[in-house]
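Nothing in this text is a laboratory measurement; each read-out follows from the coordinates by a stated rule. Please read these numbers as outputs of a predicted model, since none were measured by experiment. Cβ atoms are built from the backbone, for glycine too; each structure is taken alone.
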Structure 1
Amino acid sequence: MAKNESITKKKPKIKESRPPVLFFAIRIRGAPGMRRTILNTLQMLRMHKVNHGVLIWGEKSYMGMLNKCKDYISYGEIDEKTLIRLLRVRGRVEGNKPLTDEYIENLTKYKNIKEIAKALLKGEIQYKTKDINKIKPVFRLHPPRKGYRGSIKKHYGEGGTLGYVRNFINELIYKMI
């Protein structure tokens, strides 16, 4: 045995509490020929139809679900300007009424759409909380003006639209609003 052997203990990993990244996911392709497990995952993500979009926080479980469905959806980080516009134009409350500043002021502790968008991006509120349970979590979008980028059967790196598209999701949302 060596004379200078010492037992070292591993340092405990400290988790930093940073706000999760806010992703926006859009369903691009339909159901024919899709495996049942992927269809079930899309239903758990509330993307029941083509051109439905949802806000998703970058937690480990959600990232696994997005990675599983990457052949049928497009997702990326949404910025503040796009989120505000999306909530104004396509946001709905119960009864399929448009989301307005008056509804925000009555339903939540926030005063307008801009404040609620900032809170969503910081991770202060999520759709699970009571604060915004009257606001519908699914955004029904139009097909994109001037079409998708490349093919809807190829991934973003191959010149298509599917999978993780980074900041291109903001441009795609503007085309679909």
Structure 2
Amino acid sequence: MRIGVLAVQGAFAEHIAVLKRLGLDAFEIRNTRDIAGDFDGLILPGGESTVMKKLLHDLGLLAPLKAKIENGLPVLGTCAGMILLAKHIDSGESPCFGTMDITVKRNAYGRQLGSFVCREQFAGHEITMRFIRAPYVTKVGHDAEVLAVHDGKIVAVRQKNQLAAAFHPELTDDTTVYNLFLEMLAKT
């Protein structure tokens, strides 16, 4: 399987390292030439969502990646990636891809100093979750399935070909989130 990782800003190198550890072909997406060929899945990493949104637009990646997601390309969005996928942002700002029927609250867990690690259930498995200036989901649409909750807040969801987590699975040794993503890829 060939997985593209958005590499315009954020924690893309860490995702690529995990994918390679799992024996997958991972490549960086930095411009439209990078998405010209076939690939099986997409990862939208954590980082600064407003910067990523601007760069996606400026580099001409927004429309073609959105079309691929809408046409069923499996996508995993982590932290800022969750914000990029969200149809609604509680601050009222316009969405980026807007393909996932969720509403997110940006920086919901506070500043960098408010970062934390916890153990919670994710799709029936207890995993380590690392939160860094993380969002959480305040509302899910009828097609979105809640996969994880921390302290009463929704922190992971799945909707058809889209998987989003408010935390950073790439910064732990646990591959449970990636395993679920790979299951989604195998079904397409």
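Summary of computed values
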{"item": "Answer label among 1, 2 for the case where distance in nm of label points 7 Å out along Cα→Cβ at positions 50 and 162, calculated from the coordinates, equals 2.2", "result": "2"}
{"item": "Comparison of 1, 2 - label where distance in nm of label points 7 Å out along Cα→Cβ at positions 10 and 146 is highest", "result": "1"}
{"item": "Identity of the structure behind -9000 (criterion: helix-only ellipticity at 222 nm (-39500 (n - 2.57) for each DSSP H run of 4 or more, over all residues; to 500), calculated), options 1, 2", "result": "1"}
{"item": "Parent structure of the calculated result 26, given that relative contact order in percent (Cα under 8 Å, 6 or more apart) is the read-out and 1, 2 the choices", "result": "1"}
{"item": "Label whose coordinates, when mean count of other Cβ atoms within 10 Å over residues 98-105 is calculated, return 22.0 (choices 1, 2)", "result": "2"}
{"item": "Rg/Rh (Cα atoms, Kirkwood Rh) - structure with the largest value, from 1, 2", "result": "1"}
